[in-house]
Structure formats: C-alpha cells, structure tokens
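What follows is a set of structures to go through.
Where a number appears in this text, it was derived from the coordinates with a stated rule and is not lab data. The structure displayed is predicted, hence computed values, not measured ones.
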Structure I
Amino acid sequence: MIKFLQHRPYLFWTLVGALVYIPFLGASHLFDWDEINFAESAREMIVSGDYVSVQINFLPFWEKPPMFIWLQALSFLLFSTFTDQAWVSMEFAARFPNAVIGIATLCTVYTIGKKHFSETFGHLWAFAYLAAITPHVYASSGIIDPLFNLFIFLGIYFFAEYVADSNRLKHAIFAGLMIGLGMLTKGPVALLLWGLSLLVFALLQFKNLKPQLGRLIFGACLAGLLACLIFVSWYGMIVMKFGFGIIEDFFAYQIRLLTTGDAGHGQPFYYHALVLLFGCFPISILALGRLGIGARSKHPFSIWMRVLFWVVLILFSLVKTKIVHYSSMCWLPLSFFAAHVLTDWKSGNWTWSRPYTIGMSVVGILFGLILAAVPYLGEHAFEFSPMIQDVFVQGNLQAPVEWSGWEKGIGLVWIAVIAYFLFRKGAVKPMQMFYLMASGVLMIMVYMAIVVPKIEGYTQATPIDFYVSKVGQNVYIETVGFKSFAHLLYFQKPSGSPSGETLLEAKQVDRPAFFVMKVDAEEKFKYHPNLIFIKEENGFLFYKHR
C-alpha cells in the first residue's frame, strides 16, 4: 500500500474519492429548493437548447450564473438522463459533477500540500478533507458550493504563488481566471472573498511586502480585471437578450442576502462557528489550536489559509442571511490546519492533550446522539406528532416510512467508536485518530444511504411521487401557496405551460390541471371556487381544476 501511495497518489485519491462520494448519489430524491432548482435549470437548458442563459420555469433566472448548471447539463447529456436510454437515475446524474469536483479537490490539496510541505502532509490534507462531515455530504450533493469553493481556493493559491515570486505574472493571470470562473459559478462574492483575503494578508504582512508593493498591486488589479471580464462577458450576452433589468434584479438579490434574513435564514451571529465545529468534526477539533493569528506556523501559505478562514467566518457571521454552505469556504483551511496537526503529531512534534480529548468526545458524542435521535423520532413519529404545533409538520410525520429499528444504532456505534479510540489506556496515538477518521467516513456513507432517504420520505416524497406519476401525461401541475421547484423537475414540465395563477383563475382549462398545497394553506386557496378537493396526504392537499 505504501509503495502504491508513493508511485500512484493521484490514482489512489481518485479511487478513494470515487468509492466514498459516488456509490449513493441516487439514494434519495433531490432536495427542494437548491438541489432541484439547479437540476431543473440544467434540464431546461437541454429542453430549450439555450445553453447561454439560466432559466427556471422557462423564465430568466437571475439569482445564479451558469457554470455549475452547465456541468449538470453535461452530466444529464452524458447519462442520457431524460431519455429511455438513461444509464443512471436523474438524482445520480445531477449529483455526479460534485463527486468529480470532490475528487478533484482531494487531488488538488494533495498536490499543493506536497509542493509546499511534504508528501506526507499532502496525503494527510486530502485525508482530513475526506474525513470531515459536511465536505463529504456536499460532495455527494447537487449544490453549487464545492465548485465555487475550489475556484476561490485556487484563486487564493495562485495569487499566493505570485506574491512569493512576483516576476511570474502567469500566477496572477491564473488567479484572475479562477476567480472569474468562481464569479461565473455563484456571483461577485467570489471576487469579494478573494479581494478581502488579499487586503487582510497585505495588512498583516505589510513590512515584508513593502518593497514589492507596486508589483503586487499591479498583479491584483490585473487578476481582478481578468475575473471581471470573464464575468461581464457572460452577463453582456444576457443583457443583450433580456435587457438591463436582469442585472438590476441580480444585484438586488445579492444585496438582500447580505442585509436581510432571506428565506427565513436569519440566524444568530455564532451560527457559522457552531456549524463548522459540528459539521467539520473531527478535523474542526484538531485544527482549533492552529487558527489563531499568533499560531506558531509562519509559513506564508499557512498565513494565507488563516486569513481566508477568518475572512469567510467573520463576513458570513455578519451578513443577515445564514445558511450552512455560506461558510463552506472554511472547510479547506480547516482541513489544512488539521493536516498540520496530524503531520506534526505523526513526526513526534506535537502531543495529544486532555483538552483535545474533552473537545473531541463532547462534540463527537453530541453529534452521535443527534444521529441516533433522528431514527428514534422517526420510529415514534405517531407518538411525537401531537406535541408539535405546526399542522404541516404533523402531517409530514404521518408518512408511512418504514424503520427497521437498528438505524439509531449508527449513531450509537459512532459514539462507541469515539469512546474506544479516545478513552483507551495510555495516550491517544496518531493511528487511533486515523482509524477514528476512517470510521467516520464509513459512518457518513451508511447514514446517507439508509437514514437520509427515510428523512426525505417525510419531507417531500409524497408530492414528488405524485409528480412522477403524471410524467408524460397531458396535464398541468402547479403548487399553490408555497415555493417549490419539485413539480417542474419531477413532472418534467414542458415549456409554454400557463402559470399557476393563470390556471387557478381560469374558468376552463384545455387539459386536466392539478394543484398541490400544504395543509396550512390560506383559505382563499383551499376553498377556491375553481378547485375540487382530491385528497389529503402526509401534510399535503391535492386538488383538481373543475
């Protein structure tokens, strides 16, 4: 195995990444909103033949640029997803790009770690990233952020290389290219994170950088200009097609995310710190001691990673809208510092101490209890539902999800593994931590394959099954009173269909029209004169036009 690692490291991490990220991509339906939103935009690209603009419900969609959606459309075409010759499920195809991006990230951090530190460090950095919970989950999802993070990280890396050798202008050009692609993935926040990181790094290292300050400013301006040109070139085509209104809507949306708790995602200031602590377990505990500005590692790239971590964490702790993946750019710095600790520990330059045992056991056991509690609540859903005030959630819990009873054992076994490796006689050794991290990878895979589909059975399987049952039929399907993209994708809604509002108010329709609501829908919808009630099922109401 050691020789295999030495001679074929990229093949090794490609195979490991494929074995971890790919097997259960199709285990559950895509989740509303984001996963389904992006996949539907990719489907509409294929249906319309318009690969330049992003659409949702065959109308201009100005919230996200097209880069990740292009990759999903390519994946759908590769797997013939919406044809009779489909190789894999739609869910697998929609999530496949992120599995590839996850594998690329493992190979990237190995390469950079090996170049700047050692081959051992490169391997441990890739392993730390693989073992963290949320990076693993997102690499098996259909969410934009893993690609976005990789582009920003590479933008930081290439500019760090330019700072180290400002005579090599190509690194500044590569940095601009990466940030430009990042902007094409999720918008100008890529430039904001990159620019803030450069500014903070320059302030911290001003004395060292002063002799070459002019060259560095030139390189930063060149990279920023190139990034903006890439971004503007696509938006220029969009403006020519739809007018300047779409640009105004896009920037208004970005500002709203920064200044308001959009879509009910207003969380407390410390939200992202907790998300990273629990979501990146166990590497979050390992990395804690290396995150401070005064930490002992003075390697320039360590400073860049520390700056990137704090810029992202502070910025997204300040903005009003807080969602788990907003702080996901912190995953790479966290895994970097965890790899530092593991490398020093393995070489005898770092010693495990009691605070790490306490932190690792408290966070790990709490997380294991949460993993065990979810199946337990599912098994006893009928008993718990009367205690819940929300009638929609009460209805969700009536879904006939089958639990075998042993699913809660996944979390309990995880607690036992943590206790075994942390509380054995003698000091904790590096190999014990490696085994704990590897067992965590296996635990996440099992949980995503077995428990997550059951959770999805409560939240959205009922309407999705209804939409799928109508695929290919000459009917209309719309949701009323709540935002959803599921009916667009899972019914495979054709272009040119009337809007839900138009259908709802029409006295007559040219084909059967179905409407889906939540049980807590307003009475003006539930008792609309043009609707006939069909059924209530698991928190959802189904109607048909008269």
Structure II
Amino acid sequence: MASIAPLDWIMIGGYFALLTAVIVYTMRKQETSADYFLAGRNIGWFVIGASLFASNIGSEHLVGLAGSGAKSGVAMAHYELHAWCLLVLGWVLVPFYYRSGVYTMPEFLERRYNATARWILSLVSLVAYVFTKVSVTVYAGALVIQTLLPELEFWGINSFWLGAICVVVITGIYTIFGGLRAVVYTDAAQTVVLILGSLCITAIGLYHLGGWGELREISGSTRFNLWRPMSDPDFPWAGMLFAAPIVGLWYWCTDQYIVQRTLAARNLKIARRGTIFGAYLKITPVFLFIVPGMIAHALAQKGLLQLDNPDQAFPAMVSQLLPVGLRGLVIAGLLAALMSSLSSLFNSCSTLFTVDIYKKLKTDASEREMVMVGRIATLGVVALGLLWIPAMQWVSGALYEYLQSVQAYLAPPMTAVFFLGVFWSRVNGTGAVITLISGFILGLLKLGCQIYAGILPAGPVESLSTLQQIVISYGNINFLIFCVILFAYCCFTLILFSLLTPPPASSRIENLCYAANTAEGRQQVRASWNKWDVINTVIVLLVILSVYLYFTG
C-alpha cells in the first residue's frame, strides 16, 4: 500500500487553505436567527444545488456506496437515480415551504396539522440524526482515514480515532461559528473537489482494468442489472421499485437535512433552480462511486488490487492505484465529502433543537439568544456523535445497506403525512399524529426484532418459543418489502382517522395544500418558472431514463 507523499500533503493542505478562506469570508454577519439558520435567505441557485449534492454525498457514500458496488453491483443505484425526487421537491413542495416562511420541516407540520405533529417529528428527527446519520458519517470517514493512513498514531491513539476526532472537531468549529452560510459555501467548494477526485479514480481504475468492456465481462450480467428477482434476499425488484421512491421522497422532499438549503434561497425561482441543478449533480454518483466499487471488485478478481472487505473498495483504490499528487487531490475529495455532510448535519440538528424545541419552550428568546443556543446545540451534537462511534464499529461489510434499511423504517410515516397533507385538504392533525406515532413504533419494533434475530445463536427454529419465532419472522422481513407495507399502513391510518374526525379549518390550510391555494398564491408560483426550467427538468428525466434502460437487461 502506497504511503502519503509530501506532494499529497501539499494538495491536502491546499484544500484546507481554500476551505479556510471560504469559512472566514462567510463567518461575517451572524446576528439574527435568519442569518445563522437560513444564511439570511440570500443564497443563489448554484450554491443551493451544490450544497444539496455535497450534503447528500458523505463519506458513507464513498465508503458504503462503493462497497455496495463491490459487493453486489449496481443494485443500489436506484437510490442514486432519485434525482427525480429533487424535481418533485422543486416543483411540488418548495412552493408551499417557501411561501409559509418556515425554518424547519416540523414547523411546516405544525402549520399544516398541529403542534403535536411538530413535536413528534422534531424529537424523532434529532434522535435519528445523532444515532444514524452523524454516527455513520463519522464512522465511515474514520474508516477512510484508517485505510489511507494506517501508520498514523499520536499518544497511543490510532488513525481511526485520530481521523474521527480531528475531522469532527474542525467541521464542528466552522459550523458553530459560521452557521448555514458557512455550510453552503464550503459545500459549493467541496463539490468541485469531490467530483474531480472521484472522476480521477473512476478513469484510472478503468485504465488499470482494461476498459469498460472488461468491467462488463468480469462483472457479468447480474451485477450490471438494476433489477433482481423477487427471490433475492437483499434487493427484490418489487422492493426497489416501490420502496426506494418512498425513502427517496422522504429524504429529498421532507428531511430537514436537505430541505433547509432551499429555504435559504433568495426567492422561489432560485429555490427551484437550485433543485434542478442539484438533480443534474445527483445523477453522477452512479458513475463516481458505484462504478468504482465494481471496478475495485473486478481488479481484485484479477489480482490487481488488495481488497479485504467491500467497504474498503474506494480508499483501497486511492491508496494503491493513484500517482503521487493526484492521490492527495482525491483524499481531499474524501475529506470534502465527510466534512460537507457533517457540517450540514450539525447545522440541521442545531436548527431543529433551537427553532422547534428551545423557541417553543421560551417564546420570548431574543435573536442573539437564538444564535447562541444554536451554537451550543451544534457543540452538543458534535459530542454525541463522537460518543456513539464505538457502537458504529460493530457495523461492517455493508455500511450503505445498513443506513438504507434504518431509513426504510423511518421514512414511511413522514412521506405519507407530508404528501397526503399537500395533495388532500381533508387529512387533519388527528390522523397525522396517530400515523406518526404508530408508524414510528412499528418501524422501531422491526429494527429491534431484526437486531434480535441477528444476535440469536444458530440452531433449529423449532427449539425456540412461539414468541421468539414470531419476533424472528418479523425481524427477517426484507427491509424494502417492509417499507412498502408500512407505507400502505400509514396512508390507510392517516386517511381513516382523518375521515373519522372533523376536517381542518380552511384558515389553517390556506396556501398549504393544492386545494386551498389562493389566486395570489397560484400566480406567485406561475411567475417563478419559465421554459428553461421546464426544458432542464425534461433533460434530467431523460438522462435518468437512459441510465435505467442501460442497466436493465
């Protein structure tokens, strides 16, 4: 394994110098909550689109998505072809979010339903961020640094912990002091580095392998096919066809972590164009991360790459294939991915805590106080993320699949509540609260049963009690199939209890769903787009369709 040369360190140092300059520039003017949490609502479409992409593509993608490519081919590319979900965000939901003037997604639920729905989503989102996204992102980044710098040690601390602590602390510092403005502008710079670095590893990997044709021949038709038979234990075609969009629509259209960028736009037109640009960028991970993972597997098959487990695919290619200098650029890209995702997570968590919890409990909090609480909340999330890392070391072999399975248990109730709430004025707060509570409980039960089934010692099922057999059967349901079942249940529950209770007052839902749009609201939306927005939307959809057709066979 090649060591990091002085020229590589120079490239990494240059990246951090660029990052520092951007941070210093953006840390000015953080006096109000709008400045700190929404960058003064004055962000352009390029920065919004780049931030959407960089926030999504974290180290768990570089490690886990490439690892999934190495393990099972293009099956997980369904999630990366969710660029169309960004178009749904821009064309369908952003007009309601932006015109309502909200800071957070739970705040939108309070406007549309009631305060209880807001509390439920706020608490669930905070817990989910800390114990899934933050911890997984930190773990994956630390794994990258451990693979690239195995000899690094300081005061008895190995490279895994050094990498985790240093990157989390550095990212936490600029997020604490710079707020969302620092996050989105560093994301824009990091997107360029990330794409250039990943393109380099893809091109050089194909060169060493012998070209695209060689990759297809070694991988075989199964690994090059997006669709797997229903008997496939991991990715049955029905699960990917129906469950992946449920998770995608939740993540891209209703998750605070993503949507917060669009709320910082100068106006509705800029917000939509930011999502369209982000959709263009979102198509690229199939070729920037999944394909390199497949290349790593093919190189290992030919004896040209040492690969101990799938999650090491991307960092192994960086350390073993890239020349001096270029290796430093790609490592900078890896760090960019880690830091951009972490900074977005930190800022979203602090926004949720400050706006949805602290402000609700202390309604007379001043603007300066809100900014200070946001900074303290960010510091708390940083600490919790570090404390949870030891537990994340139990995860191995399929990091990205682990993350997707957890999200499949959380997404259905939120997708149902947001989308039915926007498209149907009849659903009400009672239905939303019952759906959120029962949906989250069923999802957590599934996760608990799945963990229990995994730790049971091997043996005949007949020797177990009836209750244990039921628990194991529930836990072993494929996570994608369970996602579809849970979504159907949530839709049914929301509709049923809404119809059994009085409809919401017309004043509550005005301009918060299509049926209650005022003439002024419709005119404002129509004025926010032109033919170029439509043309670019169609181009994105055609590219997505082309990729689906190519990888279907």
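Brief remarks follow.
- Label whose coordinates, when relative contact order in percent (Cα under 8 Å, 6 or more apart) is calculated, return 14 (choices I, II): I
- Structure from which 169 was derived, volume of the Cα convex hull per residue in Å³, options I, II: I
- Computed -20000 for helix-only ellipticity at 222 nm (-39500 (n - 2.57) for each DSSP H run of 4 or more, over all residues; to 500) - originating structure among I, II: I
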